[in-house]
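Each in structure tokens, the structures are laid out below.
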Structure I
Amino acid sequence: MYYYTTAYGKKDYCAWGANMVLDKPNDGTTETKWANINGGNNMGTQTDWCHTTGMIYPGQCADPARNSVLNKNAAR
């Protein structure tokens, strides 16, 4: 499995309330340190993206460049 993690950028949070309880860096729902998948291929952390819609930055699933890389690496 190929995957990316995401985190906020210069604004320093994705969701203000979540940032009060999550360690930094995070994507508004998950702390980056806990986002790794054992046996997976971590493609790195992309900043200026959040976990989902409705946060300070766009939701990670809306990144066409990253989705293209993941689709190319997917076992089909």
Structure II
Amino acid sequence: MDAAFLGLFGGTCGYGIAPISGLYCVTEVSNTNSPFGDNFMLVTVGMIIVIAFMVPLLMVDLNDNMIVQFGSLAQYS
């Protein structure tokens, strides 16, 4: 999600814990899996967005969120 946020808005931020501690923002895509490179991040903008989408889905039964499940499956078909 952070890579998508970086591509859409040109930057993303997070709170790092090692080797750079504190607020850390990036504006370029790195060659690693994370836009933050080798830094260990405690929380990022992408993580907050994913949590904001997932928490409401976790609060209901599986039968009640079948539309979301079918929608996520349809993108792979």
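Using the calculated result 9.5 for mean count of other Cβ atoms within 10 Å over residues 37-44, pick out the matching structure from I, II. Working shown, then result.
On the way: I: 9.5; II: 14.9.
Here the read-out was taken from I.
When mean count of other Cβ atoms within 10 Å over residues 21-28 is computed across structures I, II, the figure 18.2 traces back to I. Tell me which of I, II gives 12.6 when you compute Kirkwood radius over Cα pairs in Å. Checking each candidate, the match is I.
Taking 36 as the value of relative contact order in percent (Cα under 8 Å, 6 or more apart) derived from one of the structures shown (I, II), identify that structure.
Among I, II, the structure yielding 36 for relative contact order in percent (Cα under 8 Å, 6 or more apart) is I.
Using helix-only ellipticity at 222 nm (-39500 (n - 2.57) for each DSSP H run of 4 or more, over all residues; to 500) as the calculated read-out, with -5500 as its value, let me know the right label among I, II. Show your work: numbers first, answer last.
On the way: I: -5500; II: -12000.
The correct label is I.
Bear in mind that the values in this text are calculations on the coordinates, not laboratory data. Worth saying up front: this structure is predicted, and the values here are computed from it rather than measured. Cβ atoms are built from the backbone, for glycine too; each structure is taken alone.
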